[in-house]
Structure I
Amino acid sequence: MRILTATAVALTLAGQAAPAATAHQPSADGIWRMDGYGTVLSIRNGAFQEYQTTAVSCLKGDSARESGPGTYTMPDGTVLTVRTQGNRDRGSMRTDGSVGDRNLRRIPELPDACTSPPPRGPLAAFDVFWQSFEENYPFFSAKGIDWHAVRDQYRPRVHAGTTNDELYAVFSEMVTPLHDAHVAVQDGGRVFAQVRPGTVLPTEELDTKVKKFIGARDLKNARNLQDFANGRITYADLPGGQGYLRISGFGGYAGDGAPYAAQLAELDRALDAVFSKKRTQRLKGLIIDLRINGGGSDALGIHIAERLTDTSYLAYSKRARNDPADPTRHTRPQPVHVTPAEGPRYTGPVAVLTSGSTVSAGETFTQALMDRPGTTVRVGQPTQGVFSDVMQRKLPNGMSAWLPNEEFLTRSGRTFDGTGIPPHLEEPVFTKEEFDKKRDSAFDAALHVLRD
């Protein structure tokens, strides 16, 4: 069990992506049901309103205002792009910072539950919480969890007089056996979440400690050591002709609250400096260190991968659970490709360092490099095992549930949810013994691989 601040959970739960072009589109006004995601959208006269639906509820979710042709901006600055298709009864929505679209189908009117007073009270909150997981969570079978038995065990503990403190404890106990870092219970400023057993959350405190350790030990003789992107990216030239690129997250590059376009521009400034023509021609190998990576935007990870290939290839395909009654049914997988960037690119050997503190977008980036043309070797420990964007579902009592509903597939259809992506070479990562003896076995193994 681990109690986290909302800020710490945000590092783990992130994962959103790039805005599509905003060319003029036919009006998207109307009511739309999303394929998967338990969501209905109302778009009227420049106002965008999300409704979060289950078999027992319909609650208002996020809202946005029209900010351009086909685009809507949320209060936090996130841009949503809505496009109509064909006869305009079909459409799609893309969230600023996420890979892939969400398909929409026009419906004549809001469901009745969305125009009726929402359910109230602790029992209603319990039922919406349980139903949200029942209809959207993809991994009960893989984790050996009987969610119906969980309901039977915990619902009798909830009654009309149950307090939020008591309900928060009940919800936290219910999701504890999932050991899923993309699952959380939020009540105001307090958040319950946890990571896979045997791993630790990639906190700012840990990141600072590790960065100092690496600087003193691994990079003590490096040249051209430089931080970029608000300190989230570090590059150095190693004495043997290899490069070292450390990425602690896929966001926050232009400061908190900056729009995706600003994050992308800051990333490009960093990548232009790192992958200069002169350097890409002389590098003998590149270490990409993701061992402490709190996630962020999947699209930013794809953008970096585009600097590491001369050949287009499939990074992964993304699908979402879309049948409330059948967890084996999903949306059609959407392929996400890596396309070579313009300008200098590095295409030589790469060693990717990972650990259980490689989370979310750190993992999708790792997956995006698995089929990269050329030599790519993973060293360290398995990643955390959480890939999906995170659904934030509001509850009738003001609390929120966070949960995943997507899978990221390899070319052969494999996923790594729960277990994480395994390394080719397993080495200890930032254990007490490693720190005490000033060892970095994974870094040393990566250097050895690149020098062979």
Structure II
Amino acid sequence: MNPLTPINATADDVRPGLLPVPAHLQGVRGAQRAALSANVLGADNDHEAIVVWLNTRAKNGHTRKAYLQELRRFMAFMLYIRGRPLSSASVGDLEAFRVWLAVPYLPSEGWPAGYMPFKLETASANGQAPRLRGLAIGSRRRADTTIRSFFRFLHEGGYLAANPCMKLGRLTGEEISLDELEKRQLSPEAYARQRRREAIALDNQDGGKAFPVGLWRWLRGFLDSDENTWQIPDSPVAEPPGPGPVKRWPQERRERLRCILLFSYAAASRRAELAETTMNAIVRSGQRWVWKVIGKGRTASDGPDRVTLDEQALDALLRYRLVRGLPAYPSPGEGEIPLIVKLTPKRLRRDRALKTGAGVTPGYLNTELQRFFNYAAPFAERHDPDWGPVLRQAASHWLRHTRGSHFALGRVSLAMTAEHLRHKDPRTTSKYYVHLDDEARGEAIDSISRLFDES
């Protein structure tokens, strides 16, 4: 049987946003189920319990999407690999789930059709199934935190008599099965040593997801440089140009890219936030303009955060509005006009100027930026050979990291940086200040050296 062939399940078992659940795995009589009198959630099966949890703990759209992603993966593991309902999950199941996230595989049969919870490491060859790429430690920690929260909620709500997560140890990131160790011909000590080396390499990689000051200054200037012809290929990845000249981007697309680039940097925006923003979210405050956003970790009842824009972002916004046929400055009545829109169709542009259009997706924002970064890379290498590789691996979230890094280099306070980036936990912001911490530790070391030099 094809590994993506689903287990027999009725149409009624297919839940929107979740996975099909076979009738015998609904969890009506799960091994961990509590007495009916203790259940205050009002849920009769695992699906109903999931819905209550999502409606209670994931009211923000971004949070709900993230929780669903983790829960779908856990459901797939429990239902189609372990063959047990969620409400029968044991400590052993949860430990095995941790290992599976690091070293994933699919069963030979009975997998839900069209669902792939991992990226492919290598393409299939000689009829063998493709190897799946395990999650990085950060992703595994997010999954672990989400599943722990889920079981704690079900236990505290009386749906489960026990919480198996309470018996779990700390996630080390080195979880692996004995079978996998034998397959790799590694001892537990050798595997742990390998993981430590990989952690250092990963930390080196994460530390580079921001544009240096010199490269960012050059990239902004490249927007209006004579060498920039805006003849950008459609492919978002670097590849040799096809036959014939590449068409020059129309003015509307050029101004849109300028706005995406400079606004994303100045506002430290997440691409989902930018795609959702409408023009009425940009308002005047005294002599400044601010962006009102309800982003990650917040709900409408919390009210919006306020992010102050710089002159470059405001200028890019005004230029983009004018080319779209809008007045220069946003107004509070523009609640239905997206900040970033699809290009105006040429056949309509000849007849009348459209003042708005359909909004774009977060993925499209990222792809458009990657097109520009890859196009700019060869020009950047003429100034500094190290800049080309940086641009070729850059993505939309680099602009947010760049803003945080530049705040740190400008010695803006940690609290102000956290507020601008809208971090709930300042420890998330502190990663941008590691270089300053290294410098402070270096000064302490130097003071000890001077003590001995003077004596």
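Each reported figure results from applying straightforward, stated rules to the coordinates on display, with no laboratory input. For clarity, every value in this text was computed on a predicted model and none was experimentally measured. Cβ atoms are built from the backbone, for glycine too; each structure is taken alone.
Of structures I, II, which gives 18.2 when mean count of other Cβ atoms within 10 Å over residues 209-216 is computed from the coordinates? Write out the running numbers ahead of the final one.
On the way: I: 15.8; II: 18.2.
Derived from the structure labelled II.
Between structures I, II, the calculation of percent of Cα pairs over 30 Å apart yields its largest number for II. Here relative contact order in percent (Cα under 8 Å, 6 or more apart) is compared for structures I, II. The highest value is that of I. If FRET efficiency 1/(1 + (r/R0)^6) of positions 113 and 321 (r between Cβ atoms, R0 = 41 Å, to 0.05) comes out at 1.00 when worked out from the coordinates, which of I, II was used? Computing FRET efficiency 1/(1 + (r/R0)^6) of positions 113 and 321 (r between Cβ atoms, R0 = 41 Å, to 0.05) on every structure in I, II gives 1.00 only for I.
One of I, II was used to compute Cα extents along the principal axes in Å, for residues 137-176 alone, and the answer was 33, 17, 12. Which one was it? Could the numbers behind the result be given before it?
Numbers: I: 35, 16, 12; II: 33, 17, 12.
That value comes from structure II.
When helix-only ellipticity at 222 nm (-39500 (n - 2.57) for each DSSP H run of 4 or more, over all residues; to 500) is computed for each of I, II, the one that comes out at -7500 is I. Suppose you compute log10 I(q)/I(0) by the Debye sum over Cα atoms at q = 0.12, 0.14, 0.17, 0.18 Å⁻¹, for residues 193-368 alone for every structure in I, II: which one lands on -0.68, -0.89, -1.21, -1.31? It was calculated from structure II.
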